[in-house]
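Taken together, the values in this text are just the output of simple stated rules run on the coordinates, not laboratory data. Keep in mind the model is a prediction, meaning the values are calculated, not measured. Cβ atoms are built from the backbone, for glycine too; each structure is taken alone.
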Structure 1
Amino acid sequence: MQTIDKPLRDLDNNLFDTTIHRRKTRPVKVGNVTVGGNNPVVVQSMINEDTLDVDASVAAIRRLHEIGCEIVRVTVPSLAHAKAVGEIKAKLAQTYQPVPLVADVHHNGMKIALEVAKHVDKVRINPGLYVFEKPSSDRTSYSAEEFAQIGEKIKETLEPLVVSLREQGKAMRIGVNHGSLSERMLFTYGDTPEGMVESALEFIKICESLDFRNLVISMKASRVPVMLAAYRLMVKRMDELGMDYPLHLGVTEAGDGEYGRIKSTAGIGTLLAEGIGDTIRVSLTEAPEKEIPVCYSILQALGLRKTMVEYVACPSCGRTLFNLEEVLHQVREATKHLTGLDIAVMGCIVNGPGEMADADYGYVGKQPGYISLYRGREEIKKVPETEGVKELINLIKADGKWVDP
């Protein structure tokens, strides 16, 4: 009979490591926010107002920023839009405060990008659309010479923008989308994560040849398995090439409602748990403000940021001594404005103290009609159920951890 000489924990310590070890990346400044390095994962969103409507755009950006969105993207489909962004930036500074802005530039956007680069902190370009490659109906492949020729055309078109951003100390996001790979990449690599990665690397190498490295990279797809594969391959190739650029994570076109949130969490959360990702956006077909709570919930669940109360609550069973769903709602409504606390709401004594051992405060049903309040593992007092929430607040106040809503 075979015996095990060492405990399992000695064989592979990684199995017991509960810390997420983030991939080391270079810091890239976007206005007054820094993406990458040792900085927290940054939350982004995008307004859906027409950028030509300066007042509406300013109001939308402000709404997002006030609820925690740290970088805001605007679309810039024309030169007029690019100039309007200058007015938006100025009005934000005059009426609110500077907000890090990113301009989305597509479709032969060199002139647009050069104009908007004066006004924003980062320009996002899509390699599949930045230089339009006219498709040919009878083409079956690209020769190496044709591939290289288009690569030179891309460099010629991209260089003025790179030089402008470099001289201004601003940033660029090379944002590859699975659904908009260029024909050249599709013929050469197929509709694959490899094609996405090679598309990004082509643009990265052009930037590096011009001594510009204020880059953030994204590899978005609407299908989670494709998105995961693309980011993982991107990291592998960057590691092989000695690149340390931060990554912006997102599942593009995730949809709306519960499924849109689950889909985004499946993609973004999986990569963050692997240590991949420096900034995120949850792309919902809803008001942009709805995206921000989802971002923070993902980050908090993984222990990457603490921006709200963490509630620990059992699922309820026949042993539960009060209406757990209702009481959890009452506790949440009374304390949800606090930050940095863990509060447990447990229905009975069987699992209560053990399951909530890591919580700052506990609210436990010990006997019918009464609630036991805990500070950490210590039971502080037993109070009537009708006074439970009020007494929990008093306990938090007594510890100096309460702030008024």
Structure 2
Amino acid sequence: MIPSVLPTYNRAPLRFERGEGTWLIAEDGTRYLDLGAGIAVNALGHAHPALVEALTEQAGKLWHLSNLYEIPQQQALADALVEQTFADTVFFTNSGTEACELAVKMARKYWSDKGSPERVNIVTFSGAFHGRSSAGIAAAGSEKMTKGFGPLLPGFVHLPFGVHGSVLSNAIDDTVAAILVEPIQGEGGIRPLPDPCLKGLRDLCDDTGTLLIFDEVQCGMGRTGKLFAHEWAGIAPDIMMVAKGIGGGFPLGAVLATENAAAGMTAGTHGSTYGGNPLACAVGARVLEIVGDPAFLDAVDRKAGGLRQKLEGLVANHPDIFELVRGTGLMLGLKCRVPNGDVVQACYAQNLLTVPAADNIVRLLPPLTITDEEIAEAVARLDAAAAALAATTAAES
């Protein structure tokens, strides 16, 4: 008999009733150190007082209006995002998946309005994850994402991750509307695209007129020590997808764009019933106020350096369990020599929450508010988990 909740997830048998900062408390009172943060969503941890205040204050006034009317909270958040980023305009969604849908539509509409409707193809890269809508899975293109869901939405060209030079430039013909890429692949296994590659993509797009779309749903909102990951490369996209951390746990996403890239999106070309509602935008504005503070971002960068150093030591101490550390900021991955699912399970036994990813990676995506003491505790628990795995492996051999 099928469960009342559609069984599309392999859920761990854990039930949490409340959270406090970097900690989650189960129904039996057990405390778990959370290095997953809802998969990079709870950027400010659980039950952050400023976010609770923003939500409850707005909840007592107005929840929903629809976009038939002006929404001051939406305008305020859009203004703040425009001020702090490359963008000239913002459309609010409820998720990263919805942001992907609009980014694809925006790029194609741009070329249609310019008199080149044949420019519809979006170039993407292996290992990508852009959500689970029809456009999102077609953009990713992997069998894991697409099997059984055909026919797939056409208009996507898939290239190997990290491809460059003539192979990349030859793929940009007069049918291509945009290049869509994650500066750091999350689901794909915490694979950063090096700064020279990001700069090369920007140069290629400038030379060919192709639009450059960044998916910063997972790597954005302060996770790398910059407000957005692409800032480390000193370049900017034409369109950017944002979600996860922007709402601090409240469902919120956005598409940011330059005036030029968004020129085709006039009244009636796109919409969202819930997107940009007063509740979401009130919380999002408070998140941005906190995360966008340069002192906060400096603290993230500093803590990330400390965590990275400790993880390198962990890998050195457990060479049979771990192979290497990769990633940027507080978006780090441990590449495992044993199945990553075994590491995640061993961490559960240490009351530590981590997230698996492709390429046998265990993701570490803690709240950006994690303390130095909690970082030390987290690595100690990872060490204990690795030691337990090593002992089990030795006993079985």
| Ranking 1, 2 by distance in nm of label points 7 Å out along Cα→Cβ at positions 164 and 244, the structure that comes out highest | 1
| request: Determine which structure produced the value 0.05 for FRET efficiency 1/(1 + (r/R0)^6) of positions 188 and 300 (r between Cβ atoms, R0 = 25 Å, to 0.05), calculated from the coordinates; the candidates are 1, 2. | output: 1
| said: So if we calculate percent of Cα pairs over 26 Å apart, for residues 156-387 alone for every structure here (1, 2), which label has the highest result? | reply: 1
| field | Origin of the derived value 207 (volume of the Cα convex hull per residue in Å³; candidates 1, 2) | value | 1
| note | Note: relative contact order in percent (Cα under 8 Å, 6 or more apart) at 23, derived from one of structures 1, 2, originates from structure 2
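Identify which of structures 1, 2 gives the largest calculated value of mean count of other Cβ atoms within 10 Å over residues 268-275.
1
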